[in-house]
Every structure is written in C-alpha cells, then in structure tokens.
Structure I
Amino acid sequence: MKNIITLIIAILFITEFTNAQVAVDVNLNVKHIVGGKSTFDREKYITLHAGLHHGEWPNETMRDTFLLNYDVYLGRENGTLPGNIRRIGEDPNKPGWPNVKDIEKLGKILKKKYASKPLEKSIEERSKVMMIGGQFNNYPTGKPIPMYKGYEPWTIANNEAAAEYYANFIKEAFGDDGEAQPKYLEVINEPFVKAGSYGTTRQAISEYHVAVAKRVKELNPDVLVGGYTAAYPEYSAGNSTFGHWNNNWKRFIDVAGKDMDFFSLHIYDGMAREGVENYYRCGSNMEAMLDIIEAYSMIKLGEVKPFIISEYGYYWQRETIEKYTKEFDWQNLRSFSTIMMQLMAKPDVMECTMPFMLLQGNWWKPKNDSPTAKYPYRLFRQKKDVEGQTGDEYEFTELVKFYQLWSDVKGTRIDTKSADIDIQTDAYVDGKKMYLILNNMETTPQTLNLNLVDSKKNKVQSIKLKHLYEVNELPILDEKQLDINTKEVTLSQSATMILEYTFKKNINISETNHETKVYADSYLKKIEAGKKNSFEFKSDKLIKAANGELVLRLGMGREHPGENASFVYPEVYFNGTKINVPTDWRGDDQSTRARFFGVLEIPVPYHLLDDTLSSQKVEVQFSNTGGFISSAVLQKFDFSKDLNRGGK
C-alpha cells in the first residue's frame, strides 16, 4: 500500500510539475549585440574534431556530403606536430635543436602530397579555421624523441629548441600549394595533469608556452597561439580554498597570459568518480569557471582574453566502456547542445568551440584489453558494432543527430528571455526565417508559452520543429510541421528544440539590445561570517540608458548548503540598497560534486545604476564562514526601447 501511495503522489507531482508553464519572450525586431557580436558564426560553433585528409573518413563521399549537408567546419588536429617531429633530424651544428633543412624538405613533401589530392573549393573552405596542437614529444622532457624507423633519435635541448620546431614546421608545411596555414595553435594538449609523469612542473610548462608563442609569431604572425588546454578545471578544490585555481590557471596567466592570444580548456559533464552519475559542469559551475578566468584576466592583463573550448561534451571512465551504445551517445548529445548554448551566450569572448568526437578512434586501446571495446566518442561506426547488426560497412553513430539538429541555424541574433533560468533560449533571424532554440536543463518535461513580439505584424507562414530528446536514453530526432498558430510547446526532459519560423515578409530588425560585461576591480575574497565583502565597478560602460536590465553574476565556491540555505545565499547590496537574491541557479543542484562552485545570477533593479558615481559598489555578506567569492561581474543590457517581458 505504501508503494501505491508513493506512486500516486509521484504521478500527481509530475503532472503538476509538467503542467507548470514557462514564458519565453522573443522580440523579433530587436537585435541582441554582445560585445559587438550579433550573428551565429557556424565556423565557431558547428565544428568537428578532424582534418580534411584524416585517414578515418570512411570515404570522400561521406566526408563531403556530411560537411556540406550539415554545414560543418573543421577542426582540430593533434597528430601533425607530434607525428612529424619524429621524422626530423637533429641540427648537426647545434645539439638538441631541430635541423631546419630537414623541416624544409619535409614541408615540400607534405605540400606535394596535399596538392596531389585536389579538393573542391567548397570543401577546402571547411578547414579555414583549423587548429593544430602539440603533445609531450614536442616538449623538452630530457628523453629522446620516439622516432620513426630509419631516423636517429635525438633529445630536445630546451624550450627555445622546441619552439624552433613549431615555428619552422608551421612556416614550411603550410601555405602556397599546400594545406592552408592553421589559424590556431594549442601549444600542448592537457599538459598540467601530465606534468608529474613527464618530470616537469606547471611553472616550466607555462614558460614553455611563452617561448613557443614568441617564436611561432615571429615566423608566422597570422597564427594565434594559446593554452594551457586545461583538462580538469576544479578551481575550488581543496576544501573550497581555491588551491587548484592558484596552482593552475592563476599561475599560467601570471607567467604566460600576456603572450597568449587565447586561453583554452576542456569542459565535460560526467567527469565523475566511479559509480557517480549526474555529474555536470554545465550550468552554474561552468559559468563560474569561465567568469573567474575572465575576471582575473581583466585584473592582471587589462583585457579578457578570448577562449577556445577545444573539447566539450560528456566523459566517462573509458576503461568501463565495453562496446558502443546509443545510450552513451545520448549523454553526449544532451551535453553538446546544453554546453554550446552557454558558449553561444558569450560570442564576444568565444574564438572557437568544438564538441568532442573523433571520426573512428581506431588507435584507442582499452585499459582492460577487451576485444569488443570501442572508442565511444566517434562519428562513425561499423554496422556490426551494434547488437543485432552485422557487416563492416560504416554508418553514422547517433552523434550525427547533433549536426542534423543544428544544420539550418544562421542569421542575426535577436532578443529572447526565459522566465526560468533552466530553460535556455536563443534565436536568429535570416530574411523571412527565424530560428528559435529552446533547451531544457531540467530533468522533467517543460511546457513553454511562446511570446513572439513583432511590432511590424509580420504573419507566420509555417513552423517547422526539430526536437532532439530521449526515450529510455535512446536519442530521437523528431522533425515535423506545426500549426502556424502554435503558442505553446512541450520540451522533453534534457532535450533541445529548434523551431524554424517562416514569415510572409523579411523580418525587420529595427531595435537593439546591447549587452556588455563589467568586471569588479577585485576577486577571490574569503567569506567570513558577518563580514561585508565589497566590489567596485569602474567603467564608462556603466552609463545608464533609458531602458535596460542589469544582472550581478556572483561566483562562489563553498561547501554544500545542506539544510542551511544561508550557507549559499548571501545578503547583497547594490549602491547601498539591499536586493533580492534568487534561490535558484542555472543547471543542477551540484549535489554530486564535492562542493558547490557556481554563479548566482542576481537581477538588479536597473534604476539602482547610478552613473553620477565614480564607481558602482556591490557588498556581499554571509551569515557563516567558509569558502570564497570567486568573481563579481555586472552584465548590463541597454535597450533602444522598453521590451516586452512575460507577455505584458
């Protein structure tokens, strides 16, 4: 009987919850501009971790059809630099340095090989934003480079010798009749977590970045160089003392920041201990990670360096994966769109982003030597990889649904806002088309009320739906037409929906929403009971407009709140006036994490902005001791007219 009663209560709760409606505002005539950026840049977001001539494309037809049909751009390649140093000899007159003449010869060979496989211009254009990266065999570890057969081993002398290889190889192997010069160089992949294994330190690796960046840009001034390609960004680790932050990102910015063109890191949901599920970085945790880097970059360097997120998605301990499953693909699909939409909200500081999947990953070997184990993060599989199927023919994995879902989105960004922070929204206009993107960070279905505001009274001609969701963790992509009078949609749990509206006339974008961020002059302040931590914001960007909105982004790392809500929620004062602090934050509750690290996004009444003051002041006070306020950022929206919110 107890179980029956519990089931009835659960059904009633779910019914009540899913019947709750969330208002989504879409202002069709209002361009949303963030730091001067206002378009959906497919080269920045719709990318694949591969190169044009990678040997794991099943065939050229599948490659070309995929790239063109789904409008995909390449990519990232981490084998070129470490692979080719294995066929470069040592300078006979300078021990420990690469032989530049060998690099020149190899460059000619590589260019000739590339020219022998001519590509259509439309395909070649797909790799114009290519990134290459190094590995530890490019680093002066003190051990000989593992050379290919027939080449004499030699040992890299120092940072400058390694930098000479990078700079000359990029100069000689690309351009002219060869492959286009890469736009980006990540100096070395995930080096800090491997430093001990290679007998080096974070300080030494940071200095290595400086040497490589300086020499590469001397010979290749158009190449953007960055790092440190962080693997596991647990900034608040160490009982929320931020020891991880100080030893890693702060150290890197202090040593190498001014010489970097971008900062790179990897963002994964599912980076979990054995047996722990629902372990997410997306949501408030990811916001806090990026905000603290931005804040310290501004304080230390006087500017916010752009980001490259060269891997993101869902990661699980690889040795536990025995075979390919569509269910595991769903975990990635869910994370891809959720994380990407958070990155899309920062177009002014995002240089490039890349969902992590390889083509086949046949080089991978499981730690348990299982003969059936397959690399799980891949775009292609053989038919026989799925239970019940046979054959060696190649097919797409379920991960192709990410590209199918996003294949049509383009245009100018317009103003959108959801009444629930866990419903991500974005929209783009292209002529008569409007693409409305909705993503559900909740684990239950959500009913959304769509409030489309068009001051020009442009009529809807058609609505096409794409809805990517799961049933028993099997990914499903629905595509269908909706009635043109549709005002309400149901978004499945953890799902993404893209609605393509076609209007009678071109959509007239005549108003603006200018979004800017202003960073406090201090960060990382210790939380002590009853003590007010103050943050000053000094910027000419804080001039008050006739209409607008203001949000205080308050990052913090603390032990979990448990039953004591005040352990997370502080009292906040803006220019002396106490403001309401929401009890919800973006994404999950972080209960599976060792501690809370996230951003509270706190609305500030716009009229409290006082541009007669030399600076705006925020004060934050907690009732108990523990942890740090990691960052304080003002997110300011200036409207050219009063915007409709909530259908009012």
Structure II
Amino acid sequence: MSNAPTLQSFIAGRWIGEHGAASLRSAVNGQGIAHTHDEPLDFNEALEHARRQGRDSLLALDFQQRAACLKALGNYLLERKELLYSLSHHSGATRTDSWIDIEGGAGTLFAYASIGRRELPSGNLLHEGPAMPLGKLGSFVGSHILVPRGGVAVHINAFNFPIWGMLEKFAPSFLAGMPCIVKPATATSYLAEATVRLMHESGLLPAGSLQLIIGSTGDLLDRLQGQDVLTFTGSADTAAKLRVNPNLIRQCVPFNAEADSLNCAILAPEVTPDDPEFELFIKEVAREMTVKAGQKCTAIRRAIVPARHIDAVAQQLHARLSKVVVGDPSVEGVKMGALASHAQQADVTERLQLLLASSELLLGAADGFAPRGEGVAEGAFFAPTLLRSRNPHAEGGAHDIEAFGPVSTLMAYEDLDEAIALAARGKGSLVASLITKDPQVAAKVVPAAAALHGRLHILDRESAAESTGHGSPLPQLKHGGPGRAGGGEELGGLRAVKHYLHRSAVQGSPSMLMAVTGEYVRGARLIETEVHPFRRYFDDLQIGESLLTHRRTVTEADLVNFGCLSGDHFYMHFDEIAARQSQFGKRIAHGYFVLSAAAGLFVSPAEGPVLANYGLDTLRFINPVGIGDTIRARLTCKRKIDQGKLSARDEPQGVVAWDVEVTNQHDELVASYDILTLVLKRSSLA
C-alpha cells in the first residue's frame, strides 16, 4: 500500500476510514494519490441520522435562513478554492476546467441563496396561491401548499464534475429542508471528500444535513422509503439499472436521472463560411470537444451540418483541433488535459472502435498526438478525435454509441427537415444547439426539437458575446432531458427546490387557510384596530391586519388632471363619442389613476416604519371606473418575509406584502393587486 492518504466517509457525524482499499491514480502521471477506505458503512445508521438529527436541525431553520447558509458556504469555499484547484489537477482538468467545477459549484450555492431570498417565505411552508373559491358563498376555498418531505435525499454523482455535480443537487435539496447523503463517483471522490470536509469545518452545516459515502452504496437503496428521494447523474445504462430497483419501485421513491446523452449542434442551412455564425459553430464544437477533455454530459457528440458545407466544416475543425495542446495542465500552453481515469481512457478507446465501424476518421491520435509534460506516458490522455458518419440515417453509430471523451461525429443533411430528423435520432438529449442567423429557422427548429431535448441553445452573432455556451447548464434553467437523457429535471431555479418538497391540496374556510399558510386569504377574518397598519413595525404586524379607507368620488377633473400630468390622452378617457360607442358605453378613468387614488386613500403620510414601496404584483383591473363612481380601498397585511437584511442605514427590516382591493359604490371589485414594502423592525429602535 502506498503512502497516499485514505479517503474517509462522513457518516452520522463522524469520519470513517483508516485502512486503505482501492488505489486512485492521477490521471496526469498515473501515480497513486489516494485510497478508498476498507471499513464497511452502516447505511441504516446513516439514514436514521439524516431522518432524525438532519431533518430536525434543518427544519429548525426556515427557507430564508437556509438560503443565508448557502451563501455563507459559497463564500467559505471560494476563500479556500486553491486547495481544491491543487487537487483538481490530478483529475486531468485544466484551470479553466476546474473553474467550472469549483467556482461554478460555489456559484450554484450563490444562485440558490438568491432564489431562496427572493422567492421563498420565512417559514417552512410555501403557499402556491391564490386560494380558489369552491362554493358560491366564499366560505369554502382551496389551495395548494408545499412542505418539506421529511425524508432523505440520496445523490449519486458522476466523475466528471465532482464538486459542481454535488453542489448543484445539494443546494436545492438543502434549501428545501431535506438532508442529503452524497455518493460521488469513486474515480474523483478525493475532490468531493475535500469539499465536504471544508463544508463541515466551516461550522455552517446543520448537524446531519450532509453525509458522504466513499465507495459502494451497499444496501442503501434497499433501505429508502417513500418520503426519500434518489437522484443520479451518470451513464444511461446505470440509470436504467437503478430505475428498476425493486425497493424503489415498491416504495414509490421519486427518482431523478440525468444521463449522458448524444447531444447535437445544428448548423443552419442559410449559414455560409463567410458568416460569423459559421465560425461560432466551429468554435462551439471544438470547445465542447476539448473542455474537460470532452467529459461533459452536455458535450456535442453529433455535429449536423449542411451537405454543401461539410467539407469546409471538416477542414476548419481539423485545423482548429490540430492546434490544441494536450498534456499536463500545469505545463504552460496546455489547453486540454487528460481523461479523469485510466478506466475512462480504456472505455473511450473501446467505444471509438465501435464508432469507426460506421464512420470515417478525420482526425485522431495518428495525427501527431504527443501530450506534453513529465510522466504523461502513464497518464490517461486521449487525442481530440473527429469522425464523419458514412450514413447518418443508419442504425447504430453516433446516434447510439457515446464515447465520453473528446470525440465528435459530423453528419450531413440536405434540408432542415432532415436536420431535425437527425437530431431526433439521439432518442432524447440534454441539449441541442442551433447556430443560425435567421429567426424563422429558429422558429421552425426549436418547437420541433423541444420534445426530445431538455434545453435548446440558439447561437448567433447577437448572443455570442454573452452566451455561456452549448454545454453550460445554469441554475436558473432546467437541466435534464427526455428519453436517453434520463427523463429527469435538475436545476431550473425554484422548480428544483419544489422537487424536494411535497405538494398537498388544502380545503377549508378562508380563515383556516390563512392560519395554515401564514398568508392572508380573501374572505378570512380581518383584524381591524385604531392603529393604521403602516404605523406598525414589522415585528408587530399581524397577518390579516387591515384598513378600510374612506371613499372618493371620481370627477371629470380627475381624468383631465391625470391625463395632463401623465401625458396619457387615450380616447377612452377623453373622447366622449368614441367612448360611448365602446363596450363600456362611457368615458372611464385611467387604470393608473385608480391605483394612485387608492394609494392616496390608504397611505399614512407621516414618517413611520414603512420605508419604501418597491413593487406591485398580480395587478388586475377588474371593472371600469367612470366619472361619478365612488371608490374605496381595503389594505390588508398579506405576507411577511424576514430576509435578515438591513436598510441603507443598517437598520433591521423585513418585507411585507399587502393585499389591496379597490371597490366601487356597488361593492364591485375594480382593481386588485399586491404591494411590496420594506418595513423596519422594532429592534431598529435599540
């Protein structure tokens, strides 16, 4: 056994692993860098620890507090990123490759921290409103709520992004209040272990919220229950095996798979070698072949190009790829490193041979491939390899075989319908790119391709400056795809958080729903006092606290003055004849005058705890307001969100959403909306 360290699992609050087992080798020079541990793990203990200690400690915090924790964890990791960069080198990753994994992983924590702060309440229940009337009298209503599932999220990750791949699953499940057990791919588990060790050392993680498995999952999946969740990233073959686990089926355990897929890029027929889009296509394919040495589940495996330009595409790709310097990432000038392991090198070699049965080799190891650096002969390097399909419509080949490395296949098409058909031959992919300069081409291709792709990336000269590229999943957008790609969804902003929550329908009186959701539901019992709600500090405001204003009669002078002030002289407000002939049969007030007049009715003008109005939500104008109509407003505290923020003067504050109903003299609703305000806390008086 070498002197390489033994990796440890983190189970039930302790690190386990003293005796080395399997050796993990550097992808750059083949030297041993770590061992897995030999000690068996008690997976029942791990699950019980998560279900009790982990769940309780997570739910002792609310959405907002967990969002703040994610932000702090991201900062902690970035402050120690160089440790992770030094380890990442052994996986064959260049600095740029590692940046995606390390800083991209931290960036995902920041993204979900921001999503939580903006879109989630202070508690642990998310109301998916508005409530719907279920009867004629308004005393029986229904709505939906989302609550923490109460189980454990088991995340099985791939070898190619051991940090980002872990954190992009951890962030939404942690935010949802679900403890995680993480199982990284063994080949690069030393990076996942180092990251979890840092997260644990930060002191920011609630006890039991994150556990780590080094090595086999043993009987873990056989112990999962219906409230648990299993997620997987890796090969389509492994995803298929996991999907039919008898216990997962029997317990109806939700399973999300994100599998490697045969993603494509389509060069549109109107693009010529003289267009900027042509060069963008060449750069995109070459980049996806060489970033992480092509080891990305989103990499371009099939480049679909017009038949009349395929020779030009092949020539330019050959020229660009021939200039790529491969070798030890620490050597100056190296742009592409090694595959992540020697096993991966053997797998890509085997799959390339299968692809060559249906394809012509345009560029490969025989074209002067010579990795740079000391000891690289023992590394897991692989040459950028470009193929051309002999018959793009034939069974097998690049439509069915994936070499998970720097390998891509060119395919020719005659017209756009054929290009769409070839893209579909991938049988479901994570992403497809369309490089075009014609919006009408995009309008045709995207709807046709969307059913078989999780994400559609449209690239042209306009978006190129800011485009994150074909192969870059973003936290705000769905990551996943149908069919071969696994049929799952990861990321997608708040959607990903909701995957780890349970949705229930709730029925009852408005007052009961208000009590359950912590959010005012129209028709619920109101709290009316002599104190104006705008005079209350955040801490003192109660949900349902309400003010019914005095009345105001709208006059012609109001319309004229508002029109002159705003510059809005729309005919419905000023042309008596045209207005009389309209569906309303009369001149009506500006909708924004109604809003302004309502504000004048309910605003408390004196200095107080309300600092600012920063927006309106759900605005609707229900019925027209005419000259002579009398309006009044009801202002009700609808929702309070404590984001833990300070005002510009370092005073503690919270967010209050107010429900506003504007009615006329017949008690008909004329306008409905929410106002969002910043309100000081009473602690600001200290």
Structure III
Amino acid sequence: MEKRTVAGRSGQEWLSSLPACFLLLAVVIFSTSSDIHNKVLQLGQDLWSGYYQLRFDPVQPTCNPAINVDAAVQQRLAQKPSGDDALLGGLLDSGPVDPKAIRASIENAKKACQAQFADYRSIQSRITPGVKVYRSVELFIADVVAFGLTAQRYILALIVMVCAATATFTRHHIAMRGMETRLDYTVSHFLQFLANSMLLMSSYMYRKMSHDSGAIMTTGQEVLHDLWIGGFLLLTLVSVYKLFRVPSEMKEGGSLMHAFLTVPLYTTMCLVSGSYFSLVAHNAAGIGIYLDKMMELSDMFLNVGLYVWAGMMLKQTRLASLVFNLFRPWKMPPELLAVVAVMVASVPTAYTGASGIFVIAAGSVIYSELRNAGARRQLALAATAMSGSLGVVLRPCLLVVVIAYLNRQVTTDNLYHWGGWVFLLTSVLFLLMSMVFNRQRGFKLAPASEAFPEMITALRPVIPYILVIAAVVVFYWLVLGVAMDEFSAPRILPVIMLGILVYEHVRFKGSREHVSGEIDHKGLEQSLRSATTETTSEIGALLLLFGLSVSIGGVIERSDVMSMFPQALGSPWSAMLLMVAILVVLGMIMDPFGAVILVSSTVASIAYDSGINPIHFWMVTLVAFELGYLSPPVALNHLLTRQVVGEDEMNASYLKEGTFYQRHERVMMPLLVMGVALLIVAFGPLFYYAR
C-alpha cells in the first residue's frame, strides 16, 4: 500500500485515508448541524412568534363547529341503551337523563370545536410563502440531525474497521516492543490472526444468538451486526495476508520472549477475554456483546477520533513551533522547558479528557520541539509520556463529567475545585524533580531586558493563528450559540485546525516555511491528506484497544473478582491502601472511561462505606489511573509515546552508561512525580482528618 498508484496517491490513501476523512468530516458536519438546527429554530421563533406551530401544516379538525345544539340534545335523549347495557338489564343505568347536563356538554364541545377551527385557520393564515421556504430548510436540517444521530453507530463501526485494518497492514498497533526479527513478525501476526478470528466468531455468534432468542431485530441492528462481522472478516484476511508477507528488512534470529512483547495489546486482551467467555463463561458471543456496548458510547469514541485528527492536523502546521519560539529567548534549560511544555499541554488535555488521547494527538509535536530546544532524548520522552497526565483533573475534562454523572455523591464543581489543587501539586512536583534532582546544567535565564523584546517579536507570527482560533470560537458562540467546552470541543477543534491549514495555504501560497528556514511545499490538500493518513493508523490502534479494554472490563465484572474484596473495611487507611492498589492496576489495563464505569459500579461503594470522602476517593482515582498509565509492565502512555516518536528514536534513547536513574529516566521520572503525588493525595487528607 506504500506504492504510488493513481494520481500520485498510495493505496492506503485511496482505500483508507480518503474514507476515514469523509467519515470524520461527516461526524463534524452531523454534530455541527445539531447546533445549526437549534439556532435555526430559535431564529424562526424570533421571526414568527409561535414558529413551532408553523413547522407542519395543521390538520383540519373533524368536529362540527356549526352543530345545532337543540337537535343534538334531542338526538341524545332519543338514543336507546347500547347492546352491552341492554344485556346487563340496565344495571349500569344511573337514573333519569338530565337534559340540562346534556345541553351543557354539547355547548362546551361546540365551543371547543370552534376554538380548534380558529386555531387551525390562524395557523393556516400565518403559513406564508416565506414560512414555507424557511421551514423547508429547517426541516431538512432536522432530517440531517436525525440521520446523523442514527448513523453514529454505523460511522463508528466503519471507522474502527477501516482504521484497524490500516493499523494491521502498516504494523501500527500498540505493543510493548517493535518487530525486529522474522520470529517477532511471525509470532505477532499469527496471534493477531487468532485474535481477529476470535473476534469474527464472537460477532457471528452474537448475531446468531440475537436471532435465536426470538427478539425482534430492527434493520439498523441487522446492519450493525453485519458491519462488525464484515469488519472482523476484513481484519482476519489482512492479518493472514501479512502473516505470509514477511518484509525483507526483518532480521534473522530473535528470541521467543521478545517476540511475545511485539504482540499488540489488543490481541492479548482479545485472547484473554475470548478464552474466558468461551471456556469459563460458556458464552462465545461475550466479546461481541461487550463490543456492542461500545456503541452505546459511540459519540464519546467518535470524539476520540476527532481529537486525534485535530492533533495530526496540528502536526502539519507551524503553530507548535511558533509557540515554542515564545520561550526560546529566555534560554531556559531543557528541564525547565519540559516543565513548561507539560503544563501548557494540560489545557488541551483537559478538553480531550484522557492523557493517552493527547499523547497520540500531540505527543510527536512536543517531543520534536523539546529535542529542537536541546532536551536529551530521555527527558523529552519522559515529558511526552507525561504531557497529558496533569490536565485530566482540570475543567472542562469530560472524564470528570462522566464521574459526576455516574456518582451522585459528587459534583463537577467540587471535583474541578479540588482538581485545581491536584494540578498545582503535580506541577510543583514535576518542577522540583526536573530542576532539583534532574538538572544537568546550571539554572540561568536570559536577562528580561534581552528576552522580553525577542519574545514580543516572536509573538507577532502567532497573532494570525490566535485570530483564526478566535474567529472560529466566536463564530460558534455568536452565530450558533455554542461555547467552547468539554462537549463542543471535539467538533470545534477540527474546524479550528482546518481554518489554520487554510490560513497557511493562503499565507504561504501552497508552501510552508519552517523555523529552520526550509520550505516544505505542502498545500492544503496535501497537508490534510498527510494528517488523515497518520490519523487512520492511530485511530485504528487506539479504538481497537479501547474496545477490547471494554471486553476486559466485562471479564472483571462477570468473574466477580471484586466480590472477593470486603464490602467495607474498618479503617479508612486500610481501605485507601487497597483502593490505591486496585486503581493503579485498573489504570494499567483499561481505558479511562471504561475504568471509571467499572469503578463506579464496584469499588466506589466500598470506599464510601469505609469512611472515605467521595471527592477524595475520585481525586485519588484520577491520579492513580495516571500512575497506572505510566507504570510498567504495560505503561500505556509510554507505548503511545513510542508509537508517535518512532522506533528509531526509542532505540537511540537507550543508554549503556550512567546511573540506573539516568539510563531509565524516561520511565523513572514520571513514576516518581505521579507516585509521590498519589501518596500525598491519597494519605495526606487522612492525616488531616485524623488530627
């Protein structure tokens, strides 16, 4: 698929990137159309009072507004008992008929009918040609919104399958180690074949089980079943093709232990959960059932794809380099620059809602800019892995919203308030670790008299980007009535990045001038194409991992592992120690949203019943999850960092000399920062309450 074929485009770009681009654009259009429809409805109400009544032609009432009351009364009095009353021998007869009551009833019915006709004529007279034109547009937008809501599940299934097949074809799935030998390649792709076959069989069995149960299957459900089956069939065929197409660059030799480390994480999760459901739970459809549950959160997983796409478009722009240029005049040591980069990255992380998503979306930009500023590889890798860890407790992080939605004991305001203090704590710890324990050269900044004018000069090229961003945000706010928050960010950020790409295309007339002075001849189309090509593999790897993480959560839930723990512990100290261990492990093996759902339904009640304050518990949970994402043996954020910076950079970072800490700084530094933060957040308040 790397060979150029038609019109200078590779097979991957035609068969994967182009469909993925259309699907992602469709998500943005459908979600934005909902905002447009709300605004159109509001505008219609402003133009025509009571517009909601004018959206459809009124139905003419069937009653008679000119009924003769006297004749109707006489007709009612002349009526004989109905058949049922006659059979009951008049037992239901309540006495003589009151003519006055009958007349009053008929007169009231006549007045109501006349009012209905008056409303009918009033509405009909107000439906002018202008209203008809306006409502035809409004109803078309409403149909688009309804279609978009219905299509969400199918779009997600298509994106997962197209992008997962691309990740398999390009060897881009998330694994502990990259493939280096023929043994690595064979073992990895053989196990991927087994896992994909298991997914195919589970999806087929789920479809068969749904039919055998006698439940009524809608057309939409049938289509979704067929999409999963067809997608996993494609994935299985791709893995078979790759299994027998060993690349020539693969070296001979290798060890079986290293080969198992090259197996993608989703494959391991699939084999574990599939074996459990088939052999223990005796339900071969288990994985298919839990993957179908993924559809219930289709908007959230589609947002993941949009965030990654926006991050890859950011990588195609000059914006990140220009922002880093603002700090270069101060001649910061690399350690301090790494702290600044991680703290700045906390803001977009708060919008993405998960550190792993941010690492995939913007990790390569942070790593390359830190390296350009002189940071050593180990430090740059550590900062990249941590780049999303500090912002998950800040407003408007969607993960916090999910926690508050699932747990009535806490509110978003309280969580965000204490999250700000947790952010301050982790930032100070990162600063101390970088500047006191990790500094390898003197701490000396450039004089403000020299640095500040240069910083102002470096700010000038950033101003147009700020204006583009502000224009998009203000447009959504003023025209569509949508503020930039955790709910709107997924659809606004891609529009912002598209606006920046358009600006650069116009400003540089199809070429982009780098900070180094080199010219990269990329126009709008090529930049968007490059960003989407990178996005497809990243989305496929991430979403398939998230989907199988949901399945692992199902194994934990179905196996009643959590029931092995006591429902309440006598001491908050022992309960907190147990909670910390459980939460860190869950952070190692599950995606954040799935882990929050599992924790809410299992261990949260144990913590509450053991005397741990709910807000305190969830602050601990968020920090513990981040420590889990940075902790071996899985260390997901480090694996995602490897994914975005490449195997060559990772291999070049390995040191044979120096202390243990220096040789493993990229892992040790984040562990120490988040580990100390977790101990303080978990047990500090208990010391305070114990006084």
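Each value in this text was obtained by applying a stated rule to the coordinates, not by laboratory testing. No experiment lies behind these values; they were computed from the predicted model shown. Cβ atoms are built from the backbone, for glycine too; each structure is taken alone.
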Among I, II, III, considering only distance in nm of label points 7 Å out along Cα→Cβ at positions 252 and 476, which has the greatest calculated value? III
Source structure (of I, II, III) for Rg and Dmax of the Cα atoms in Å, for residues 116-355 alone, computed value 25.4, 89: III
When distance in nm of label points 7 Å out along Cα→Cβ at positions 68 and 188 is calculated for each of the structures I, II, III, which structure yields the highest value? III
Calculated from one of I, II, III, Cα Rg over 2.2 N^0.38 Å, for residues 172-491 alone reads 1.11, and the structure in question is I
Parent structure of the calculated result -6500, given that helix-only ellipticity at 222 nm (-39500 (n - 2.57) for each DSSP H run of 4 or more, over all residues; to 500) is the read-out and I, II, III the choices: I
Output the label of whichever structure in I, II, III has the greatest value of distance in nm of label points 7 Å out along Cα→Cβ at positions 212 and 532. II
